[in-house]
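None of the figures in this text is laboratory data; all of them are computed from the coordinates on show. Keep in mind that this is a model prediction, so the values were computed, not measured. Cβ atoms are built from the backbone, for glycine too; each structure is taken alone.
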Structure 1
Amino acid sequence: MSAEQMSIAGEWCDAEDGATAEILNPATSEVIATTPKATLADVHRCVDASRAAFEDASWKAMDPAQRGRILNKMAQATYAKAKELAAIESSNNGKTFREALSEIRYGAWTLEYFAGLSDKIEGSTIPVPGNRLNYTLRQPLGVTVHIVPWNFPLQLALRSIAPALAAGCTVIAKPASWTPLSLLAWARAMEEAEVGLPPGVLQVITGSGGLIGDALAGHKGVDGIVLTGGVPTGQTVMAKASENLTPVTLELGGKGANIVFPDANLRYAAKAICFGIFMNAGQMCWAGSRLIVHEDVHDELVEAVVAEVGKWKVGPGMSEGVRIGSLVHQQHRAEVMEKLQAGLAMGGEVVCGGNIIEGEGAFMEATVVTGVDSDNLLFNEELFGPVLSVTKFSEDSEALELANDSPFGLLNGIWTQNLSRAHTMAREVESGMVSINEYPITFPQTAFTGWKQSGIGVEQSQDAMRFYTKVKNVNLKL
């Protein structure tokens, strides 16, 4: 068992009062580390250090191309440490090593992408009446707080850290209480690689989300807040941020639908549907947890999905050949099972799985439920576990109505060979992202954004950079 520290003001330290939290391996329930439980005094020290680093101007006023070079060094150091970081993440989160490695390499790719954008943050000149010059500047937002979820602990941290640093902001990252280890290890790796970040530009603080997350969200010294989490957490953070009118980017829940038409490639669709709901044990905001399938191919597709997931070995994430790892915590598994049972009481038939896997850890069977009506909580609520609900449709208009009958709107999938239908559905479906004939998919250069209760703002892509910069208009009378 290791005793980890957090990074504040350029040094590795314990909490002010020395309090620590135990960190588990969810596959074994073994305590594998302790991390500091920061206090409010630690929060103030962290924000003060971030403000000092921003006002010092050695980062925000640095040649943007040089910031890009530093981000590229960070990317290369991340690639170099990817296997080591993936082992830490698998042990702390429960996901498979294979998934963790892919996600961390994606994080390195994200750093590379935003490294290239650092010197392309441009203003504009604006034609105005009279003998004047009018133009805009885009300047760094300032001190940014990044509240990171437990389902993709390092990838989703890097998703927002990269554009913040590229824009010249300073960063305070708060990992989830259950899964802080990979982000702490990554921060140490950046320090050891001597990438060139000035002291205080990047800090990692650990502790209670309720105490530390709220304190950061409501702190008057913070200029921007980025959260990935559930809707209730997003509402709390937004309320705290409103006290200081602090801007927020919120990436929240999802209830993604894969809409499958009769002309779809069912064999390929079945594999992608499984990947979209059973990867990471279903603990994904963009999970395709609803399967909306045409009645003519319903039975064939369900049979193919059940056959495919039957090949997926469940077990500890570091074990050879495992495709579905442990859920993040037994407490979370209990919440998933409670919702599953409540949904089954409203209707539906379990055709695959439906049970916890007894023994140590927090394992659960991959579950498929057919005959789920649109008023069933399995259709409406985010379980955040390996549970797929299946609903039939007969007409295209019915499929669209079912897909949009959700408080969420993150990612939806459309499966058809008919281009007219594909583009029509893509235009009409109410979600920030649509994927046609594959699921799920994203890239650092494409917008990751949700509609409705799935969030506010944009992660990834050039659009993300707008959050981390402030527009200033300058008018000059000649």
Structure 2
Amino acid sequence: MSLKETKKLETNRYQLEILIDGEKFREAIKEAYKKNGKKINVPGFRKGKAPLHIVETFYGAEVFFEDALNLLYNDAVEEAINESGLKVIDDKMDFDLVSISKEDGVDFKVSLTTYPEITLKQYKGLKAEKQPVKVEAAEINAELKSLAERNARMISVEDRAAKKGDTAVIDFEGFVDGKAFDGGKAEGHSLELGSGQFIPGFEDQIIGHNIGDEFDVNVEFPKDYGAKDLAGKPATFKVKLHEIKIRELPQIDDEFAKDVSEFDTLKEFKADLKKKALERKQKSAEEAVENDLVQQIVDGIEGEIPEAMFEKRLNQSVEEFAYRLQSQGMDFDTYLKYTGGNIDDFKKSFRPQAEMQVKYRLALEKIVELENIKADDESIEAEYKKLAEGYGIEADKVKAAIPQSEIEKDVAVGKAIDFVKANAVITEAEIKADDKEKKSTTKKAPAKKPAAKKTTTDKE
């Protein structure tokens, strides 16, 4: 197998003419005969027992040509691509058969898309501002409050009527035109009053009732209600109130800290929350700087990027989204049905993101090339370990599934980001004017100068 000719058709589009010699092709024909000859009937022979030359005489010399070419095709194309030095970005290739015979072998052409040749305007000496980060006490208090709400418990109240915000445990049955309708009955149903879960007006009519009350709730179904036989019609629900519950929040103290964390005191827990919040903000600020720098590089890309690269990234996005849906128990087609969308609109919504991802990768790969950035063994092992932990499987299995060459590329790209940051001018942004004003308003006011003796101090 050999590469006969490499021909440029247009920007990022090449045609390779590939030869498979007669001897190689004849061997492949024999292999195809061994695999498929058992299925062939020839008069005078038991099924699958006719010799190759008899089968060729009866069905034609080319009977196994297609199968033989299929056996050789992938290796032939891969060898030709390697020999050409082209960097191919997709598996979709146009095939054109020039000639094929048992004596001379095969001559065919494939047209394929290659990575674009791009240039970068600037990637050293870029400028970016890093926003200052701090954690306010109010943020920690809000996080504690959220934790308390998540750890709230439901308790019953018996000494008052139901009010907005309570959870009412009710039996109900609905009637339209005096007849019960499907789906309008439940027992022991918990309903948060004021949540808007039920038909407008339903929850309001439970408010004010006491445990044990049996009463009617009169409502009207919305005109756009899903069940057409009920839409716009008045309905009466027979309701019985069994229980009134309220959410009781735990007191935020040392005991609370022990329950929800590894710490013994609230002070320690708050300190840890603050530390982690600060780390998150610092990481976010670093990522913002990184994104700013990369965006500047991407904006400076010069070169024609083939549509095939964007399409490939879009298809990957669809696959990734479908996988996430599947993990949540829904398939992609059902999702599109529920949302009233279609695959074309879905792809269109992902287009800007896909374009950015493609350009981002191209830019960093170009920096890897220009700066001769290499992935060291330690970084490669660390990346395999990271992936193994992410998938929850052993590192050896990840290594078997993902070629080291792919990991090397990813690691090198990561080092390219570090290179850009190391060679950038990153300054700390000044505190915004409104933040300064907030600071000034929180300063303690100086004590007024006493008229006579100093009977006050500077402390207030």
Re Rg and Dmax of the Cα atoms in Å, for residues 223-294 alone: value 17.1, 53 computed from one entry in 1, 2; matching entry is structure 1
For which of 1, 2 does helix-only ellipticity at 222 nm (-39500 (n - 2.57) for each DSSP H run of 4 or more, over all residues; to 500), calculated from the coordinates, equal -15000? 2
Comparing distance in nm of label points 7 Å out along Cα→Cβ at positions 15 and 127 across structures 1, 2, the largest value goes to 1
Re Cα extents along the principal axes in Å: value 69, 65, 40 computed from one entry in 1, 2; matching entry is structure 1
Work out distance in nm of label points 7 Å out along Cα→Cβ at positions 183 and 391 for each of structures 1, 2, then name the structure with the largest result. 2
Quick check on the output: 18.8 is Kirkwood radius over Cα pairs in Å, for residues 199-382 alone, derived from one of 1, 2. Which one produced it? 1
For mean count of other Cβ atoms within 10 Å over residues 47-54, structure among 1, 2 ranking highest is 1
Matching task: 60 is the computed value of percent of Cα pairs over 18 Å apart, for residues 263-310 alone. Pick the structure from 1, 2. 2
If FRET efficiency 1/(1 + (r/R0)^6) of positions 31 and 175 (r between Cβ atoms, R0 = 25 Å, to 0.05) comes out at 0.90 when worked out from the coordinates, which of 1, 2 was used? 1
